[in-house]
Structure formats: C-alpha cells, structure tokens
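Some structures are shown below for you to check.
The numbers here are math on the coordinates, done by the rules we state, and not lab data. Treat the numbers as computed from the prediction; the structure is a model and nothing was measured.
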Structure 1
Amino acid sequence: MRGVTIEFLLFIVAGGIAAIVNFSSRILLSAYFNYLFSIIIAYLIGMIVAFVLNRSFVFKTDNQIYKQIKWFVLVNIAGIIQTTLISLYLAHSLFPAIQLTWHPKEIAHLIGLAVPTFTSYLGHKYITFHVKSEHNRSERNI
C-alpha cells in the first residue's frame, strides 16, 4: 500500500474506536433525547475518546496539551458540522425520497461519521499535533 503511512492507519484505528463509542452512545442517547441532540452529544463523547487515543498512540508529541485541546476542538467543529448536516440530510430528505426505511437514522449517522475522516486527519496532522521534526515517524510508508 504505497503512500499510506503507519500514522494514517493508526489514525483510522483510533477514529474507528471513537466512532464506535460515538455511534453506540448516540443510540443510547436517542432513547432519552431527539436525534439532533443525540448526534451532537455523542459526537462530543467520541471526540474525547479520539483526542486521548490520537494524543497517546497516533501523534505522539510533547506539545502543550492546552494548545492541542484548543486545536482539536476547532478542527472537530468542522467535523461535527459535516457529520450533523450529512446525517440530517440523509435521514430526513434523501432516504425518505428514495423510500429507504431500513434503519435510515443509523445508516445516515454512519455515513455522516465517515465523511470527515480525511479532513480531520489533515487538520490534526498539520495543526493539532504538528511536530516540526523532519524525522517524524509519520513519514514511514508501508
């Protein structure tokens, strides 16, 4: 797999774990709250998991944690906007129009979670966890 870095694969694994937490908590929250509120709260829960995993296992840096948290939140604001808009559009507009009735909210939410993968990776690599060293392990290809 030329061009794919170990760092990117670790980011996908960390993001996958965070997405499972996000998706599962959204389903649990939906028993108590409306769909939109559940998406947003679940995204925040997943974001905390993603930050811990990315800081610990993907982008190992000694940068100040407060700056990383600030940038992590800002990068993820774009992600939550993408996730929310796509999830709502699919669940309330496209899926009813094509008469998709098999778990439309769940499918919409999964697609919504997948969309910001690449934009989030780039934002976290070059802003949140940026390391100025040229010998960063992210340069290793597999």
Structure 2
Amino acid sequence: MDLFLIFINVMGYLKLSRTKFRRISNQILDLCPHYMGYPHMSKSIFILPKLSIHYSNAPWCGVFHNYDLIIRIYPRRIKSKMDLVRTIVHEYTHYVQMYNSPRMDHRYTKLNHQLGYKDNPFEIEARENEIKYMRLIYSRIKHLF
C-alpha cells in the first residue's frame, strides 16, 4: 500500500496517491499544446512548462510563475477529476499568455489592481479555455483515474 495516499477525500478532495496524481497531471499538461496550441514560437523549440505539486494549504488550486516556467498545483484544493484538468488548462493558458506578452506579470498585476481578478482579461481568457478544452482533454485521460 502506498504510504503517501492522500486520504483527504473525506473533506471533499480528490483521493489519489502522489505518484498517480503526478502522472495524471503530467499527461494532462502534455495534451494541452495539442488542443490549445503553442506559444508564438517555433514548435521545434517549444519548451513545455514544468509541473510542480505542492501539498501545502494554498488558497488556490494552481498558479503559473513565468520567472521559472513552472505550473504549481495544490492537490488539497482539487476537489474532482475535472478540477484537476480545469486547473492545468487554466495555468497552461497563463503560460501561453506569458510568451505572447513577455511583460505579462507586470500587466497582469496592473489589470488585477485596476479591474479585479474576475474582470482581468488574462483570467477571462483562462476561464474561457477551461470551458472550451477541459472536457476534450478529460476524455483523453479519464481512463488513467
């Protein structure tokens, strides 16, 4: 039996071993460019962002940091299989935005301050991509759960 099983499903979270969570998350991330496209750069030099899983109590499901090209996922905030897909699709969108707008972090922060998180155009696009792509990607990886 895996000693690292996450038994937090009782509290409403997705119950997967750390190994399985990481494997499925990487598969989801690998599918994102196929469905969502690549940043404005040559496909031959495309670098997929790294995925980092953190079992801390963050207030969000995931975050993308453009300074190190890492998508950080917080499993204790992921409540379902679709939440996992949704989170990675959302953060991959921010990754693509960063390449299309190199000063995204500055612009993102400025827009958050001016418009708020909900009305930030970067977040609106990320939420639209969740709706557009999460079911397509989920259909390709659901057998892994």
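Annotations for the structure displayed:
- For helix-only ellipticity at 222 nm (-39500 (n - 2.57) for each DSSP H run of 4 or more, over all residues; to 500) computed as -20500, the structure of 1, 2 it came from: 1
- Origin of the value 37, where relative contact order in percent (Cα under 8 Å, 6 or more apart) was derived from one of 1, 2: 1
- With Cα Rg over 2.2 N^0.38 Å derived as 1.13, matching label from 1, 2: 1
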